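Listed next: structures, encoded as structure tokens.
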Structure I
Amino acid sequence: MWKNVIKNEIEKNTYLFDKIEDDYIKKRLRVCFEWYVEKAIKNKYYFYVLSSITIIAPIVSEVLLLCPIDTCCVKLIAGIFIGFSTAATAFLSLLGAQDKWRIYRDQAEMIKSSLSLCGGVVNEERLQEFEKDMGQTHGLWKKISKNEDDE
């Protein structure tokens, strides 16, 4: 599902890399951009799916428990939905998908806007600026990962 979204976004933005003359710089920025786009889209997907489960599963469980049918099967199904909700909540917390989605998306957008502003003229100095920005993003990611490890 998300593979098509990733592919479409990357294809829509290939023109940004076409004007870069240095093959090494072009490949470096393109690979980084594709990686950030892929991670952003996957984390967005995880966030929305897990958030939807945490909203829908308890509602379904409550509706089942309020049904006039009082059988063990209904209670079991309601319990399963409560379990889904609990698991989805745990994975939302564990993955930190919303924060990662934002960080990766911001970095992909920074690369797009910087390439648009420079018109494809990327020299060694501009590459160092990109590397510095990507290093800061990496630092944010490490901070999130460290917080997850501490918990």
Structure II
Amino acid sequence: MFPFSIRYSSDTAISAATCEPEKVFRDIRSFLEQKSTRKIEINNNSLSFKSASRSSWNLMSPIDRGLFEVKEIDGYLTVSYEFFMYQLFIFSSAAAVIMGLVSKNGYWGFFIFCWIGGMNWIIALIRQRALLDNVISYISSDDRADSSTT
């Protein structure tokens, strides 16, 4: 549910005839293991994970969990990435309420919510889109390396 869950999709140049989705999921898993993720699970045509970091500088910190799906469209693989940010909303709301109560001014609470929640949400949108682009590059380069050796 927008704005707490966001979905991006990207087409790849990987032919569905030459690459199995299971291999793509293994590559995505390998990529995510380099990031702060945990509980990576592969089921049928999806890969789910949970964020393990709450460090503000970590790529995965503003999201709770993510889901990758691979589908065949027009003979090529399409990767969809959905991520969820409920904890960001909860933390921003709590910070806003505390600031509003301490300052005895609801405007400060609203400002804090917009600043902490809104700015982190915008940053997460940009960084998670870049994550999908990096995943696509990673699996595409790996696919090219595999096809050149056979």
Structure III
Amino acid sequence: MRISERIEQLRNDLHAYKQRLGLGSLVLTNDVDQYLNWTQDQLKKLSKEELLEAAALIYPITTYIQLEINKNVAVVKWCEKYLNYLFAQQYNQVGDKYTPAEIRRNIFIKNDEVAKELNKIIGETQSYIDQMENIPWDLKAFAKSLEGLAACKK
């Protein structure tokens, strides 16, 4: 089985697991940009109910984004474990007894096609995680701000 097929199977398994938890049907159903781009004047004009509704719609978005991040973290961990497994099998064939482990690992990745693919997937997926990891918290803070603003309105 190719690496891409294994990762696809992992993603399918994670989706099935989410469904067993009752989270499988969670999808991004609204456009969060409309809330994030409100101006001060627009916020002032919103009623208490509209602010609370917006906050209530933002919370599931944070869960959706966090689930996507978690899925990608699982992919990175699986790739790292598999890469380590492959490297351990070839450790003594790479470099000599004076070559540091990190250098051996880099040489191994450079010379092994599967290791190259795993390393590429790790890098790309980790980049996505790094870009998104704080978004759920920021959105939750924004939703709480909307709730606070709604509490100030009569």
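Of note:
- Origin of the derived value 37 (relative contact order in percent (Cα under 8 Å, 6 or more apart); candidates I, II, III): III
- Parent structure of the calculated result 71, 35, 20, given that Cα extents along the principal axes in Å is the read-out and I, II, III the choices: I
- Each of I, II, III could give helix-only ellipticity at 222 nm (-39500 (n - 2.57) for each DSSP H run of 4 or more, over all residues; to 500), but the derived value -15500 comes from II.
- FRET efficiency 1/(1 + (r/R0)^6) of positions 34 and 122 (r between Cβ atoms, R0 = 30 Å, to 0.05) - structure with the largest value, from I, II, III: I
Just so you know, all these numbers are worked out from the coordinates, no wet-lab data involved. The structure displayed is predicted, hence computed values, not measured ones. Cβ atoms are built from the backbone, for glycine too; each structure is taken alone.
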